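What follows is a set of structures to go through.
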Structure 1
Amino acid sequence: MEKKTYDETKVTDSLGKIKHKIVVLSGKGGVGKSTVSANLALSLAEKGYEVGLLDSDIHGPSIPKMLGLEDNKPGPSKTGIAPVLASSKLKVMSMGFLIQDKDAPIIWRGPMKMGAIKQLIGDVDWGNLDYLIIDLPPGTGDEPLSIAQLIPDNDGAVIVTTPQDVALVSVRKSINFVKKMNMPVIGIVENMSGFKCPYCGKDINLFKTGGGLKASKDFNVPFLGKIPIDPQIVETGDSGKTFAVKSENLDTAKSFKKIVENIEEIVNKKEVK
């Protein structure tokens, strides 16, 4: 048996305290993947679970901004780095907390990014968690590959897409990537699916609708649900407020709540098996 390095041992020890590990990814940028990640983590925390949210996008971390945590910094703990607390039930870690100049680009090659992700998992004192939600950058490059290698026992991937054909080409590549990495596919979320006119109440399909459902049928993977376009999602994300928790009476929030319930059900069924 190959002996593990010190960093790999720390990663293994950290992950051993986490019950469920869920990866959120997309084949292309701009589909709302980080919004889904943040609201999934927040929704699970609101249900009373101990939750961690790892923003593994090295080059463009957006989770700190979405949660209104931009000015926070992680501190020391007895065993490593203490993550930033978004609430008593939600711990957050991101490269965005560690960058001194937020406008400075991170120009790193693959090995450096792999090392950073190892530290974000192994050096951070996540403690005992029910769920760790991992927000990946778009595509199938270094970061998704690193996470797949470092967390081979993850519960699976939630793949986020928008309905139009150009996005669905990418989501199909994401599904094939996940399967090649021997990761389960928890399901597909179709974001920006339709828009309800605020004046007449009529549904308008700005970017089509139903593409995510079709892709799920083509690849025989679960369809978790669709989220309509809602200006409040943009407003709450830009202002650092939480959409799913603060807007629970809106149709969009109800759609998201159902998606979270579907993810819970699928993950718990896998655990029973």
Structure 2
Amino acid sequence: MSEEPKRQPPIINPKFLERKKKIQEKMSKIKHKVVVMSGKGGVGKSFIASNLAVSLQLMGFKTGLMDVDFHGPSAPKMLGIRGQRLIGTESGIQPAVGPLGLLVMSLDFLLPDDDSPVIWRGPIKSTAITQFVTDVNWGELDFLVIDMPPGTGDEAITVGQELPQVDGAVFVTIPSEVSLLVVGRSISFAKRMGIKPLGVIENMSYFYCPDSGKEYRVLGKASGKKIAEKYGIEFLGEIPLDPRIADANDSGEAFVLKYPDSPAAKNLMEAAKKIAKLVGEEVKE
């Protein structure tokens, strides 16, 4: 009777090990990594991610914003830093500097003009995310906020598989039954990928009229609290519709800095405080 052939150990590509090591080294200098996700587009996820990052910086945390929404990179526009040139050094690419010293990396800085489409398949996007980590000189940070594209595609899978010790995910929804359904799928996806769901932010909860101070529930009943209760996670707050949000985004000024006394800015700051507490940071009230 012939002996069974011995199984050979799997061959591991040295470049794969080198990449893993480099990711570990870069991420070890960043205390907290928080991803901002949504089940669908059009819910204001990038607005929320950008202003949460600015809020954390305002609270005294050294913060970076990594925009991996490659097909719709809008964070630089909202923060007023479009057109900044990235500089390469021996330690890596220097990210752009936004409000209050916020560090920002986005594909928008690398596009030749406004009309350039990003026509990438999954493997290229996965490689780009890895390079945003390994080739960018983030330095030592308290928080890295990662603005994800809508849904649960290649980018989300890459972040879940490649980035070590992600603290958790924040999910952005709007008061809509459709949004309620798809954000639930995003929460389930995060759990399967080993990413802890931190909480839910409901954007566009109601219309706030700056002239009268009145509130109008124009999109329907609140659903963010429902989804948070269903999955046993934190409800981080309601962000109202405010016409000044579009004004701030279009003029390239962070909303929480331009209109700090508005209900939306105050609620964003409160959401940032809750996120900081959820990952174990002490926050001054």
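Some notes on this structure:
- Look at distance in nm of label points 7 Å out along Cα→Cβ at positions 26 and 170 for each of 1, 2: the largest one is in 2.
- Source structure of the calculated read-out (mean count of other Cβ atoms within 10 Å over residues 50-57, 28.4) within 1, 2: 2.
- Of the structures 1, 2, the one that 0.95 was derived from, the read-out being FRET efficiency 1/(1 + (r/R0)^6) of positions 186 and 258 (r between Cβ atoms, R0 = 25 Å, to 0.05): 1
- Ranking 1, 2 by distance in nm of label points 7 Å out along Cα→Cβ at positions 90 and 210, the structure that comes out highest: 2
- Parent structure of the calculated result -0.23, -0.30, -0.97, given that log10 I(q)/I(0) by the Debye sum over Cα atoms at q = 0.07, 0.08, 0.14 Å⁻¹ is the read-out and 1, 2 the choices: 1
Every read-out reported here was derived from the displayed coordinates using simple, explicitly stated rules and does not represent laboratory data. What you see is a predicted model, and the numbers here were worked out from it, not measured in a lab. Cβ atoms are built from the backbone, for glycine too; each structure is taken alone.
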